[in-house]
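Coordinate-derived values only; no laboratory data. Not measured: the values here are computed from a predicted model. Cβ atoms are built from the backbone, for glycine too; each structure is taken alone.
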Structure P
């Protein structure tokens, strides 16, 4: 029996069993945050946001990338439970990869499970404080839980990183997260 397991173990690459370290791309993200803040218009700001997504969505290895891509495909097909299962596997394999938590949070959000979304977004933000989408997602989840003051803080933190997010309208006058003033 031991020989069978040895043969099986030798037939799989080492990456099958251990996720490599997540690359530190904080310097690139800092440059993109600066570019987003300096963007002259929404179109330029959204282009920078797309470049941020390219960094977040680059998994640590091919196996993690395949799991991430499969989960995202399931999300796009409205297979939320299947997507959550894939993101569970991704998180188990690469627990230090923030996008696994962010994507699972998105699946929970779309499924209306906002408390679990917030918990996953907390983990994603702890791993990547510069994850603009996780911060904005946390704000939306908190808003849906009726925790408006916290949602405002999180959305403002996301906008401090990229002022061109579409969610900025929520903080504008008449928006769902419009800052509360002192009424007379």
Structure Q
């Protein structure tokens, strides 16, 4: 698949098979991420790979608990109350066995932008290799705590930028995403 086809056809995937992604493939995806542009070539990223359904399910439950606790001070969370109250809802979705966390060196200017470009490269490369991905925004508070970072040897001056689920796509067919026409302000 060429890059233009990958850009056009990539979709967020939330259902995966039980097939494990080989370590060599994960390393290759991270290498593709590291080949993205970065501000002043700072390459401010660092990665954590988390594998295993039980570990991921446990993290999902922690995310749920943290979001419920945040509802009072973060009103936007209330729109997700139905999900939070459903014990069967899993924030990392169905059957994912791999999370890839991308942290950025917070003392480097534009680390968020650079790490976002790395995440985009990884998601496009994964798609081209038949691997689905989805960026999970809900996990930020839980996976960026000092305690969590210490448990995975992430230096405290690194901040979480992206949480990606990765896995081989289930048989579910996803249609091409409809997009609105570009909003160009000077035309």
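If Cα extents along the principal axes in Å comes out at 46, 43, 42 when worked out from the coordinates, which of P, Q was used? It was calculated from structure Q.
When relative contact order in percent (Cα under 8 Å, 6 or more apart) is calculated for each of the structures P, Q, the largest result comes from Q.
Across the set P, Q, distance in nm of label points 7 Å out along Cα→Cβ at positions 42 and 106 reaches its highest value in structure P.
Quick check on the output: 2.2 is distance in nm of label points 7 Å out along Cα→Cβ at positions 26 and 122, derived from one of P, Q. Which one produced it? Computing distance in nm of label points 7 Å out along Cα→Cβ at positions 26 and 122 on every structure in P, Q gives 2.2 only for P.
Which of P, Q yields 1.7 for distance in nm of label points 7 Å out along Cα→Cβ at positions 146 and 170, as computed? Structure P accounts for this read-out. Using the calculated result -21000 for helix-only ellipticity at 222 nm (-39500 (n - 2.57) for each DSSP H run of 4 or more, over all residues; to 500), pick out the matching structure from P, Q. Checking each candidate, the match is P.
Looking across P, Q, the calculation of mean count of other Cβ atoms within 10 Å over residues 98-105 that yields 22.8 traces back to Q.
Computing distance in nm of label points 7 Å out along Cα→Cβ at positions 58 and 162 across structures P, Q gives 2.7 for structure Q.
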